[in-house]
1. From 1, 2, which structure was semi-axes √(5λ) of the Cα gyration tensor in Å = 31, 23, 22 calculated on?
2. Thinking only about distance in nm of label points 7 Å out along Cα→Cβ at positions 87 and 343, which of 1, 2 has the largest value?
3. When helix-only ellipticity at 222 nm (-39500 (n - 2.57) for each DSSP H run of 4 or more, over all residues; to 500) is computed for each of 1, 2, which one produces -10500?
Structure 1
Amino acid sequence: MTSTLTRLTAGTLAAAAITAAGVSAASAGVFERPTAEHRAAPVAQPNAARGRLVSATHLAAMSADQVRAWLASEDFDTASVRHGVDTYRLVYRTVDARGRATTASGLVVLPRSRDRRLATVSYTHGTMSYKPDAPSTADDVWGPGAAVTYAAAGFAAVAPDYLGLGLGPGVHPWKDVPSETSASLDMLRAARHFTPRAGRVLDGRVFVTGFSQGASSALGLARALQGGADPHFRLRAVAPISGAYDFRGAELPALLRGDIAPKMAVAYTSYLLTSWNRVHGGIYEDPSELFREPYAARVEKYFDGTTPGRVMLDGLPDTLGALLTPRGLALLRHPSGSFAEALRVDAEVCTAWTPRVPVRLYAMAGDEQAVTANTDHCAARFRDRGAAVPVVEVGDRLYGGSRHLGSNLAGTARIVRWFGELS
């Protein structure tokens, strides 16, 4: 489902992407943020070209040794580091969840190599609810760490912030794969327009990966690229990590059984219902229909992008029973109406297309946030369509006590090697 929603540290919920832990001692001064932020405004022209650059900001330069130290400070594997990197924030034109013109931001990381023509890795991030935690604006290693890993191995790395995060206006439509797909595709286009300014060219080969929420986003982008969404980009391989691909058939039952870490179940359920009500409508007219007081009065505010993750987590209850009304629990047990339709659309990343490129689904047994039945179900749906998609077990690596977060570190270490073999 996600991964960055929170990190579990020493048995307590701490900031992953949701809480913005801040720059560690090892990273301070290396991945430094600019003092003045560019604030992107919504696009006025409805026909503005998608993927067109609004701005590009150089964020930092790191030598290969600095990259190793920076990544190691958050337990990212450094075996694939061969180059130093330059990091850039792009603001670009795209469309919102209703197809209206808007802007979004994202991170581009380029290797300090001699290669002018570069293959691209698109990395789509896990769940976060606070705008500054996005890859292009994060002050920690976790948000941009995977993108830096791929660039340090020699790829051009592209990490969209999605709509409504980073410098994007409005509220993030969480778990809305269509808008995650369009924001990711337009970020690739923006990166293609930008890289000549840095003396580089994207050669059109795209390797797609993502974690947690971003695992579904990665499959959505791969589906679009394979379908010819942009003739310049050629899908080469796909490797998502620990996704909640089957929310109805795997994740919701796990939430209700108590198989998901309780606080995470509360946060994810709150985020899902409020986001999908904004995007799809018809799930509730007033939050009090599904959420108990005092949470009904503040739950939407927690997920509007302006509330730090720690504040959100502290403000929500510890159990689903304390969060939801009987009607809210009944909706999770027996989805209906626009909620059921949204679940169907969400699952299409595994049910509505047949990959024609190598695909591997990465997962860790015992995942406490995105249960591995999600991955098993997705692989089975692809097999039903004639595509042999293996599930790769990434071992037992933990991050702050979390197997879910550990799977991102372990999966990234394996995927960067696989993409290197294919490139």
Structure 2
Amino acid sequence: MISYELSPHQSQVREIVHWFAENEMRPISIESDQMEKVPDDWLEKINKIGISLSTSSFGESSGQKQEATKRKGERQGNRLGVIASEELGWGDPAIALTLPGPGLGGPPVQHSGTPEQKQRFLSIFSRDEEPRWGAYALTEPEAGSDVSGLQTTALKTNGGYILNGQKIFITNGNRASWVVVFATVNRELGRAGHRAFVVEKGTPGFTCSRLAEKMGLRASETAELVFEDCFVPDENLLGGEDYYENKGSGPSGFRVAMQTFDNTRPIIAAMATGIARAAYEYTLDFVKKEYPRHGREFQHAACSLAEMQQSIDAARLLTWGSAWKADIGLPNAKEAAMCKAYAGKISLEVSSKCLELLGPVGLENHIVEKMYRDAKIFDIFEGTNQIQQLIVARHLFEPFGIRV
């Protein structure tokens, strides 16, 4: 059974990452938002520390097996990841997404790649080298929430595949050393035709057409990628062809994508919880200092803050539960969808209510105003709130043979 009490090691990770968020991230938060860029010298400094937005920073190292951090014989990587990610979200989610490392591209390589691919693509993220990034390219103009409609094609040719298509909203897509790209070998096969490829930066036919201008997460790079007769060798097909063609029963690229989301949605939920907590803590302190201690105005603010605290705690516990199931090897698709949907919703609600309580103080280049802008995307990316509810509904009705 999951414990709600952190172990000494978990508490230590939380304290270290919170110190980092408070002392390294917060001081450059507003400046990075205004510049729409995290300073290069800061990234170089942080790369040497080795903190990135992935469970590998706190559990197993990228590409290399280490003895898993254990508590009562259980792996702890996913739980340590969400504990740390909440603190990074508290510090600044845009900067957190910009931290050097494999990013969302890491989980599919780690879970579906061949041993050679893991070594080749994950070993580049060394603290002793210059900052490097990985990326994950699934979303397309005509295939967002419904990724079964993938339009990017992969035509088999001698020695590899030729990719043609477009990807949008790709975090760190322009700066990444490689990108995990999903494409279809046959549109008529639907999801069964999906494949995942690792496309390396500089590959002919692979370009970044533009960087998006956004309301929130402005310091985070969001790219539009184009593939025009882009040749990808067979050795860059994630997992190899046997992974997909194992007597017709092997998992498709679609399943690779969904397995990735089961691992990363709790991370996103934890970051959203961190945003909500940061806005709540700032507003709680403001109300204690600035509001009159008696009367309806203070009572209204106090009750609003109490409701926020309940929502934040509920989001955290849902997230911890999902990470716990992943750590002990149980399916967590439903729980990952639940925590992502709920945390994304309450992040926006809490930061909005905090702005109301702060009044004019919270507007114009204020940290809580920034949190409100940043929070909106957590209700959208990695599957909208509506998609998460559909996933949960399917899990509720599938045992009864009812298709949702």
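Every read-out reported here was derived from the displayed coordinates using simple, explicitly stated rules and does not represent laboratory data. Because the structure is a prediction, the values reported are computed rather than measured. Cβ atoms are built from the backbone, for glycine too; each structure is taken alone.
1. Only structure 1 yields this read-out.
2. 1
3. 1
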